[in-house]
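In what follows, structures are represented as structure tokens.
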Structure I
Amino acid sequence: MITLIDRSLMSDLEVAARQSPRRRVHRNFHPDNDYPAHRLLIAMEPESYVPPHRHLSPTKDETLLILRGSLGVVFFDTLGKPERSFVLQAGGERLGVDIPHGVYHTVVALAPGTVFFEAKAGPYVPVSAEERASWAPQEGEAGVPAYLAGLNEYCGGIGNTGLSD
């Protein structure tokens, strides 16, 4: 099935993300979770929290491309110290990032209506305990708002902290 990715689709996703309790939604282009290539749009609002994680399988590198808004991508060492971040800005100089397997990372919507494209190998496998960042709160835990605020601050400090590119 041919699917056109246009402004109308992204606007519909933005509305759905704002209405979602998690403040983000996915629009999959792959037919099911077992499919070998996962391609999807993710609409995400600034209040959404994606716990830092890594993908240990050598087939689980992932690529992110910004289509609308602004997305912070933060990389951590194994102890949870932020090592590097990029801000991807639709229409800007930095439009995407390819994340190798084994690297702890998270994403932060830095603007309302942020939409990005993600591609990685299937099949879908939930993040295992070994892939979760034990040093970060999990979704729904009490520490999430403060941790998310820190991630936002870290991404906003690009050019000032010396830690980010």
Structure II
Amino acid sequence: MAVLLVRHARAGSRKHWEGPDIERPLSKKGRRQAEGLVDMLTRYPIDGLVSSPYVRCVQTIEPLAEKLKIRIEERSELAEGGSVDALLKLLRDAGGATVVWCTHGDIVPAVLETLRGEDGVELPDDPEYPKGSVWELDQNDEGRVTKAIYFPSPEPD
């Protein structure tokens, strides 16, 4: 019973991207990070894959989806700038399943800091959230997070 909170892998430069940001894809390095996540995450009994609708998030867990033959569900709660309250409701409702969530660099720390305050989750003094990293959020039967464990990107950012 865990949510595996993944920060999307490295994407192309925001500054050099000319299209809508939601369409900005992974870079070559990001694709390697996404491939590396497959070995890291397939050791868990994954029940579902959920992603921000941003292309870079979907692409981060696509190799895992292909390996597990599981469809990726896109949820706006995981989008950049999303509501932490809405995301925490989704987290509480996920209790009992092991689910991979792929989201953004503003969401991961906001969720972790809220869990520190609401659930008393212990975090390092300076938690890390680099691209392609994973936080395992262990839950009890009520959906409360009891522990957060950090795993660095399989290929450092």
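FYI, it's all coordinate maths here, none of it is from the lab. From a predicted model like this one, the values you see are computed outputs, not experimental measurements. Cβ atoms are built from the backbone, for glycine too; each structure is taken alone.
I, II: which one has FRET efficiency 1/(1 + (r/R0)^6) of positions 27 and 147 (r between Cβ atoms, R0 = 30 Å, to 0.05), as calculated, at 0.40? That value comes from structure II.
If FRET efficiency 1/(1 + (r/R0)^6) of positions 83 and 123 (r between Cβ atoms, R0 = 30 Å, to 0.05) is computed to be 0.90, which of I, II is the source?
Numbers: I: 0.50; II: 0.90.
Derived from the structure labelled II.
Taking percent of Cα pairs over 18 Å apart as the quantity of interest, name the structure among I, II where it is greatest. When percent of Cα pairs over 18 Å apart is calculated for I, II, structure I comes out on top.
Please state which of the structures I, II yields -10000 when helix-only ellipticity at 222 nm (-39500 (n - 2.57) for each DSSP H run of 4 or more, over all residues; to 500) is computed from it. Kindly include the intermediate steps, with their values, before the conclusion.
Numbers: I: -5000; II: -10000.
Structure II accounts for this read-out.
For relative contact order in percent (Cα under 8 Å, 6 or more apart), the calculated result is 32, so let me know which of I, II that is.
Values: I: 28; II: 32.
The structure behind it is II.
Rank structures I, II by FRET efficiency 1/(1 + (r/R0)^6) of positions 11 and 75 (r between Cβ atoms, R0 = 25 Å, to 0.05) and report only the one at the top, that is, the highest.
On the way: I: 0.25; II: 0.85.
Checked I, II; max of FRET efficiency 1/(1 + (r/R0)^6) of positions 11 and 75 (r between Cβ atoms, R0 = 25 Å, to 0.05) sits with II.
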